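Read through the structures below before going on.
Throughout, read-outs are computed from the coordinates displayed, never taken from laboratory work. Please read all numbers here as calculations on a predicted model, not as lab measurements. Cβ atoms are built from the backbone, for glycine too; each structure is taken alone.
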Structure 1
Amino acid sequence: MIPGWRHIYSGKVRDLYASEDAADTRILVVASDRVSAFDTVLSPGIPEKGALLTRLSRWWFSQLDDVANHLAEGDIPASVADRAMLAQSLEMLPIECVVRGYITGTGWAEYVENGTVCGIPLPAGLQNGDRLPEPLFTPAYKAPMGEHDENISFDRVVELVGADQAERLREASLAIYSRAAGIAEQRGLILADTKFEFGTDADGILRLADEVLTSDSSRYWDAAAWRDGTTPAERMASFDKQIVRDWLAANWDKQGEPPALPDEIVERTAARYRELVERLGA
């Protein structure tokens, strides 16, 4: 319970609250310590994760202070002050604006199979973890709760939100990624890929929303390890919950309830979250 606020929604890792004052349209976005993998919430959570991700989002919003965003003025309740943001109520667009600057993950798997990433042809001879010739905008459709997001073409984005809005989403996503990648590079980090979400306010202004450039929405690598590493695991050790994913993949067949995370996995994951915040100076 948060005095003055009523709970309206819980996702896998965030909880949303509306003001009990009907005239106040702001939303309180609270990041929890819950951790999910393979679309499943796991136990236990990662200590301080909610506070660390909120700290990162706030820091990145300040770095991108000329980009319209969802932040709203006002006091945040003391009980959640370190892990909550006050946000404007927006009409959220049903697009995950993914930008990839490097090839890995599902993009790498598709490239090996077809020579493409999200249907976009790429040069032959790329290796897992290589920098792409230029960053790619590879959007996804935000599926309803309980369903998987779906990679879609730019033409499908146009169908969903209109040509003008689709172009604004692409331009904004690529521009923000390029700026953020440059900031990360100054701190010895690679921003391999990320995803943004946008919404429109009552005046139709497009605003960057939700979490931004956090460990849960982005893939960061150590630049020196990427340059000098001899194996994919060394080159692309990410500052996120990959440790959890790897352990779960090796210890759960995705049938029934997932096993509890061992203390060592929880501690190592928490350390990676903390290290990214420290490296960025957030």
Structure 2
Amino acid sequence: MQLTIQILSGLAVGCIYALVAIGFSMIYRALGLVNFAQGDIMMLGAFIGYTLLLVWPAMPFWIVLVGAMLVTGLLGMVIERVAFRSAVKRKADQIYLVLLTLGIGMVLSNGARLIWGANPVVYPTPLAHQVYTVAGYPFPAVYLYIVVTMPLLLIGLQLFFARTWAGLGSRAVSDDREVAALMGLDAGRASGISFGIAAATGAMAGVLYAPITYVSFDMGIIGVKAFAAAIIGSLGSIPGALIGGLIIGLGETLGSQLIATEYMDSIAFLIMICILLVRPTGLLGGDFRK
């Protein structure tokens, strides 16, 4: 039974990595860009949720989740509009755009430190301390939110990209930006939508992860593991991001029990290296921007 609890814990944490990895993949599909600010956007979403709880302590957790996603999603669209759209129109080199994402991540991290302070904070909600006991082992209640929201997100993304004009337009732009523009599609608008959704999924990850641990200005480092998850599944693939996140989550949890918890971070990247040695393009293979 203890193994079962560890597996469930690994799957829950893996879902958090997958949510951030989905953001990496969506922006890569839209612009061919690795957005290294994605982890810091997750951190910002977690702090926005924390602020909502300070304003309304009795706010239901699902409202906190939706509110943080909406605010962070709008911020993501603003970042795309202000920082990236003009650079893409000027055909800036990819290295310039990558450095731009790193700079934005540092601004977000230090901005959060300035606003909310350098000390970690705990979500002021009973959910942060609520646990269920399964066969004598504690099981955080927030895991139920993770189990429920992850499938709903994937279904929502599938419906959005397959059944809505905005989603179909975003897919067309990601497949061939120049041809889509010739057909009358607004490439900038499609990129903005992708940034907004990526930021919202990052915020979802931050709010769901916060009750398990804590919120701090440097929690964006999780984005590094999420990037590894996206690479494992094949960068640009949303199903691949989910697969990669679950593999890293399970590998970390089980590996830390077999070896030691201080090697948890190394285990995640060891898994990535081993998989890429066998499948250099990731488990699902191919360039998903084509």
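A few notes on this one:
- Structure from which 19.9 was derived, Kirkwood radius over Cα pairs in Å, options 1, 2: 1
- Taking FRET efficiency 1/(1 + (r/R0)^6) of positions 39 and 231 (r between Cβ atoms, R0 = 30 Å, to 0.05) as the criterion, the highest value among 1, 2 goes to 2.
- Structure (1, 2) behind the derived value 38 of relative contact order in percent (Cα under 8 Å, 6 or more apart): 2
- FRET efficiency 1/(1 + (r/R0)^6) of positions 79 and 103 (r between Cβ atoms, R0 = 30 Å, to 0.05) from the coordinates reads 0.10; which among 1, 2: 1
- Comparison of 1, 2 by FRET efficiency 1/(1 + (r/R0)^6) of positions 175 and 207 (r between Cβ atoms, R0 = 25 Å, to 0.05) - largest value held by: 1
- Computed -10500 for helix-only ellipticity at 222 nm (-39500 (n - 2.57) for each DSSP H run of 4 or more, over all residues; to 500) - originating structure among 1, 2: 1
- If you line up 1, 2 by distance in nm of label points 7 Å out along Cα→Cβ at positions 95 and 199, the top spot, with the largest value, goes to 2.
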